[in-house]
Structure P
Amino acid sequence: MSFSLNEVDGMAKRATRGAGYSWGIAEEAGKATRALSAHGLDGSGLLAGLLERSSQLSPGDLTPQNTEADWNGAAGLLCPLMAGTTLADYASRIGPREIAIDQVLYPALIIPFAVNAARQIKATLALTWTDIRVVCSGSAFSVQGPDKALNVATCDRLTLRQGGDVGTPLTRQSRATPAPADWATLGSFAHRTYAPATDASRLSGAGAGLSDND
């Protein structure tokens, strides 16, 4: 089944919030998942995998602790959403020196944040991990490498530096077709954001009340 990019964005945002992230990070997750999906990548599957992996940990433990050296998380792992938002704040300091980000979960989720960083500094940025090289401009990106490496659950080290030729960017898509299991996983996390019904909420609902008009 296919979904509009707006539906992908909304589901991703609610699911990320349901997994324990702040609404601000959840909004960024929605945008990132949408952006990947808009370029034909499996944004929903990547996010579903991340949320299953990270939901048992505090987002603070998955946040870069030091940006003056290699980026590491307190739990030994880094969340791409937390690293990505840090990258947005750090963009103006990106130069020819390589930035190394260690033990990143689902590293492809960082790509949209790198695109935004490239837009801020008006330069291309190259991301590499395992057998993958991604080059981002401020509006598009290209990917070199196999899908298996692109969708890896964890990479030991992701590097980022200025430069690189985007070449032929990925073709944009208007809809996404996530795997049913991944969409269901996101739906399960999103459901946690719904407040349980109470007697008061039932009485305030449309058509509810104790008046008898007969």
Structure Q
Amino acid sequence: MANDDLENAAARADLCRLLAACYYEPGPEFEEEDVFGSMQEAAATIDPDLAASVRRLGDAYAAADRQDLLVDYTRLFLGPIDMLAKPYGSVWLEGAGGLMEDSTMAVLALYEESGFAIDEAFRDLPDHVAAELEFLYLLLFRESEARFRGDAEALAGIVARRRRFLDAHLGRWVGPFTAAVREGAQTGFYRELGALTDRFVGRVAGGDGAGQR
């Protein structure tokens, strides 16, 4: 396995983990943990155009008023009357009123099959975009490990599970969800986040982990 491919696989996992973090309420942790600097480093390993998207995301965050970000986050993902971009897979897969529907049960079964447990501190539904991105991170991380070990059998199984997850779950609803984020956002940060998420899930996470440059 070429060293570039190993670095690319590890970077995809890192970027996915950090992308998931962006769907939590914006707070001082973003700066304290250098979320956007770490995202930039990972994206630069994968693809220069992707790195440019991450740079725009970080710049938009730095330029935004923190209260404006919190207001936008609330409008998009929390309400109080109606979320502009509902962050739940079942809403997009089963209709506007759908929460904890068959698709949610199916994704929970896939989590269990994969040994993925949602942290007890997570107080939202299991098909929330942050949870699904964190599950995708787990799969990408395991792929990276299997590539490093040269374990072709394990790698094939993990890749198949990732593709099944994207085909049946996140990959099916991320497009309309991120379109709603971009349309409803009042800050450049969330518009850039929607665009980056759509690109990452649709084009980067769905690839084979090699040759992204």
Structure R
Amino acid sequence: MLKISDAVREIVDGDPGLRWGLAQRLMNLSGVARHIHTAVEARTQKAVQLSAIAMSLSRLQSELPDPGRGPALHLASRVTVQRGLAVLTFANNGRCQEALPRLQERVRRAHGHLTISEGVRENTLIVEQERIPVVEETIPDRPNQVSRGVASLSVGLTRRQLETPGVLYRLLQPLALLGINVAEVTSTTTEFHIHIGEADVMLALDALYGAFGGR
């Protein structure tokens, strides 16, 4: 059986949107208490007063870190956009592995764009949409999934920023709050690439600049 404060903390920790709203001081605590009342009683296995839940929320809210705190990100000078991409996923098998070097060479000779992410069961390729026929000619298997009309937002990070916990979460959170679907993410040491639908590019840029300043 949990204490009221522990039950409230467990519920808040399990709901990123609720936690963010509390940390930003955007929510009415009495309203939140009513919203989670049933869940608190289920966890504590007893009748709980709304005032007790609101008090626990108030104490928890005072402990939550400000979501805006963290390393400065000068996004206005570091975000680049590439449109017209496609994301293709293939089974990671011997045929695909043998074909990938040939595909890399063909794309390199054409001065094209190719990113390969190798997983345990699948390989994901990100290429310019116009090169889908080249991929299909080179890899004998049919792709498990193809997503067209993808754009890449590339964010440059300093090594100091990379040493700060949560920096990548801070980049993705504004997009999640706006319901922007992330098709894929890739990275190098100092570059983080977020792949989204082309229709969401301007909304995503506004979200990032709004969260970190710039423009």
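Taking relative contact order in percent (Cα under 8 Å, 6 or more apart) as the quantity of interest, name the structure among P, Q, R where it is greatest.
Q
Suppose you compute distance in nm of label points 7 Å out along Cα→Cβ at positions 38 and 86 for every structure in P, Q, R: which one lands on 4.7?
Numbers: P: 2.6; Q: 3.2; R: 4.7.
Considering all the candidates, the number was obtained from R.
Out of P, Q, R, which structure matches -12000 when helix-only ellipticity at 222 nm (-39500 (n - 2.57) for each DSSP H run of 4 or more, over all residues; to 500) is calculated?
Answer for the origin of the read-out: P.
Tell me which of P, Q, R gives 163 when you compute volume of the Cα convex hull per residue in Å³.
R
Throughout, read-outs are computed from the coordinates displayed, never taken from laboratory work. Because the structure is a prediction, the values reported are computed rather than measured. Cβ atoms are built from the backbone, for glycine too; each structure is taken alone.
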